[in-house]
Structure 1
Amino acid sequence: MDKTLYRYLYTFASAVMAASITVVIAFVMFMIFGDGIEQTLVWMLALGIMAFGGTFVGVYLGSKNLTPPTDK
């Protein structure tokens with residue numbers, strides 16, 4: 001596998017996982033505190049996008065020397 005493609009896929013998977021965890025936590029917290037579903041959805045979207053973007057950039061910049069696994 002190409003090193004650049006592997007780095008991109010690794011970064012994308014990490015960002016999706018971070019955004020998913022953030023969205024679940026946001027949903028639980030906003031439902032516990034009794035906010036309406038509309039406000040909860042808006043905050044879930046905003047926090048999910050921020051978590052995805054921040055994680056994607058951080059992992060992408062930090063994975064310059066990432067090498068794909070080799071098949072043996």
Structure 2
Amino acid sequence: MLWGLVALVILLALVGVTRLLRRLVLVFALAAAGLLLLHMQTAPGEAVAGLGVLVGGLTLSRIARRMVTGFVV
């Protein structure tokens with residue numbers, strides 16, 4: 001019984017941390033997208049490739065998160 005309570009507390013703490021990390025990743029992605037849009041003035045090909053990789057990474061992270069959490073969160 002005690003182990004179940006400890007596991008529940010740890011699980012709830014991890015859920016809070018994952019939400020914080022998800023928000024931090026989103027803020028970083030927005031900042032990176034803004035910088036890539038500025039970079040588009042000098043090298044449009046590199047900036048578009050970078051934006052594509054950024055969007056692909058965010059999409060993949062969302063799919064991976066859904067798979068790990070079992071489509072609950």
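One of 1, 2 was used to compute helix-only ellipticity at 222 nm (-39500 (n - 2.57) for each DSSP H run of 4 or more, over all residues; to 500), and the result was -32000. Which label is that? Checking each candidate, the match is 2. Can you tell which of 1, 2 yields 16.5 when mean count of other Cβ atoms within 10 Å over residues 48-55 is derived from it? Matching structure: 1.
Comparing distance in nm of label points 7 Å out along Cα→Cβ at positions 24 and 40 across structures 1, 2, the highest figure comes from 2. Using the calculated result 16.0, 54 for Rg and Dmax of the Cα atoms in Å, pick out the matching structure from 1, 2. Going through each structure in turn, the value belongs to 1.
Only the coordinates and a few stated rules stand behind these numbers; no lab work does. This is a predicted model, so every value here is computed, not measured. Cβ atoms are built from the backbone, for glycine too; each structure is taken alone.
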